[in-house]
Structure 1
Amino acid sequence: MVVEISQATLAVKFDAILPHLDERQRRLVLGAEARCLGHGGIGLVAAAAGVNRDTVSAGVSELESGQAPMGRARRPGGGRKRATERDPALLDALDALVEPATRGDPMTRLRWTTRSTRNLADELTAQGHPVSHHTVANLLTDELDYSLQANAKTLEGTQHPDRDAQFRYINDQVTAHITAGQPVTSIDCKKKELIGPFKNNGREWQPTGQPVAVNSHDFPHQALGKAIPYGVYDIAANTGWVSVGTDHDTAAFAVATIGRWWTRVGQHAYPQATQLLICADAGGSNSYRSRLWKQQLTALADRIGLSITVCHLPPGTSKWNKIEHRLFSQISMNWRGRPLETHEVAVNLIAGTSTRTGLRVQADLDTGTYPTGIKISDKENRHLERQRISRHDFQPRWNYTIAPTPPTAP
């Protein structure tokens, strides 16, 4: 089938391209065009290009003969040489500037500046290796196998030799308590938040062009107060309780939150409970070193009549605390993009948190006063250790049980 194309159209095309080709290239182009046109294509192409039909036929024959491509038009060795060929020391100089261990010569100007490709190019030029930032980028990716990367939060400080064993011990305690129908909780204090028209990270659907206006700077003195969310997460029931404090994050506040959870939720969910297991971080207001924490827990055990067992996560492993990724992360997603203008807003946003897997959260506002600097004397601490606190055989610093005082007989 002959393709419907005019001789004038072909003539315009050939006039534009053929002058830039050598003799063999012209034959091949004309032959390829004739092959595409099919029957009658050789004559049409020859007339349009103003050449003999034999020339077009020769081009068709060369294409159909399977000859090897023409290859390089430029002689071997022609063209611009690579930067590393012109300057063999360039790659080593660049590697010395970005090498992760030494970060280059301590005296270099790049020691404390951003290692952008432009700064690297400037430093290399100053060292006698003139190069552009584009070339630096190509060398980093193609020759040195570098890429732009962010910091990775993986370091956890010095690892305690009993770190893994403590996690296994906590798991055994949790399994035993849940199997026995006893409550198991994970506790912690969420990041403190300023109350007022301050920016909250994240985005929320709003009418186009009408974002919520907030302060351009987060100055604490402009705040209407602060919110201190302390949470209790029931591991078995997948429910959470959060007290939003307004004073200080102290051991008294932490234990008061546990007490409020038990009074409002726990005792109704576990009416037959005799024990309470608490999984907590190693530091903060619920630190295993805090005397006030243990003294307040002793008072709580007497008040609610439960034996309280505490298992602390090893130091530096707070991110493994279940409340962090099962409760606090969900709260952060629920109030993303919303300024916490009042304490009531913070409480309602926390209480409105839920997930498709069944998480439900209750919250209240704790306006109580929790002063800092309260000291527990050595005498009182010795009494607690001898009379009320039973240390476990494994890692007694992290694992202990506080039994309630038996009720006095009438």
Structure 2
Amino acid sequence: MTTVSVPDVRTLESQHVLQTYRRQPVVFERGEGTRLIDDRGRAYLDFVSGVGVASLGHAHPALTRAISEQAATLIQTSNLYFHRLQGELAARLSALTGLERAFFCNSGTEAVEACLKFARRYWFTRGETARTRYVAFSHAFHGRTMGSLSVTWDEHYRAPFAPLIPGVAFAATDDPAALDSLVDGSTAAVIVEPIQGEGGVRPITPALASAIASACRRTGALLIADEVQTGSGRTGAFLASPALGLSPDLVALGKALGAGVPVGTAMISRDVAATISAGDHGTTYGGNLLACRAALVFLDELEGGLLAAIPGLSAHLFGRLRDLAARHPRAIVDVRGAGLMAGLECAADAAPIIGAALERGLLVNRTATTVVRLLPPYIVTEREIDEAVATLDQVFSEGARR
């Protein structure tokens, strides 16, 4: 095996890796808890957590043991055969979501794709083959595969890959009354994120949630909740949609659920599941033993105390962020989010903030151009929250002096 020296990492990538990412200028080699350590041994406080994935932080002892044990036993058999972990994980997720069936895949995008397919299959099975349309929302982001991209709003993502799946309408999040004109007897499903993540950490309003629920009741359209980012405890409950009065027929999960191991899940109601037949959908890797084992460890930790701690940590985080905004009113125009999912809306492009925070040993990321997004691991402490906010205070103060 050829060893690549650290100074050559970026050069090698520039020559051989497809250039679809604008990476930050740092090479990480290991992690410990809420910290990532680079090739020079410098530690960074991680408030990105792999874009909401490293829910248990890095090198979590229970997860490390489980992955090692599972890798030494059995990783993959395919979905041609039974293994003991899929049913166990599905039963636990059913209890947590209230939805009876699980389809396991490898990512949140794949979970969304499955939900879109199952919604159409539902109506096809019922003989209503004209019900093929979807209604999504302004600022929505659901993924980059062709189906999930078709219900993603931003033309920046969409335009280079047109034409996408037809029959998608986008409703304005700030005009709940307009939803009635878009959801009708041709609508297969409405898809919504309780908090729009890539769209700028934008919670949907109670008025919009009420309008969605009403439109689905009136027309029978199915409701898909994209909880890839908000779900699995991120907002302080296992799912964010019930707190808004939403009762989804399908839920897409991913990110935090595997605590770093790729896993996605489409959770499906009994009525929808009854219309799905063998062969309607499939995956080679989905639901493999390693992914299921990781998700079970995550659920053990979540239900063992992490979920109960999130509301208190959230109150501390948002209290500190609002104090920060009050100290920098010209730079920070809004603080949004819930649980351990926060966004600082800046008055200008947030890219300089991200770079300056990195220089000071804090990892945050930019979304929707002007938003600084914070997604700390669930194991974060109040002291680490204070450290992160203090670093952001330095960054904004330095920016104000320029």
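Every number in this text was worked out from the coordinates using simple rules, so none of it is lab data. In this text the structure is predicted, and so the values were computed from the model without any measurement. Cβ atoms are built from the backbone, for glycine too; each structure is taken alone.
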- Query: Out of 1, 2, which structure matches 19.5 when mean count of other Cβ atoms within 10 Å over residues 24-31 is calculated?
  - Reply: 1
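For structures 1, 2, calculate FRET efficiency 1/(1 + (r/R0)^6) of positions 312 and 328 (r between Cβ atoms, R0 = 30 Å, to 0.05) and state which one comes out highest.
Working: 1: 0.95; 2: 0.75.
Sorting by FRET efficiency 1/(1 + (r/R0)^6) of positions 312 and 328 (r between Cβ atoms, R0 = 30 Å, to 0.05) in descending order puts 1 first.
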- Message: For percent of Cα pairs over 40 Å apart, which structure out of 1, 2 has the highest calculated value?
- Response: 1
- Note on the structure: If relative contact order in percent (Cα under 8 Å, 6 or more apart) is calculated for 1, 2, the one returning 21 is structure 2
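State the single structure among 1, 2 that was used to calculate mean count of other Cβ atoms within 10 Å over residues 8-15, giving 11.1.
Working: 1: 13.6; 2: 11.1.
Only one of 1, 2 returns 11.1 for mean count of other Cβ atoms within 10 Å over residues 8-15, namely 2.
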- Query: Upon calculation of mean count of other Cβ atoms within 10 Å over residues 192-199 from the atomic coordinates, which of the structures 1, 2 produces 17.5?
  - Reply: 1
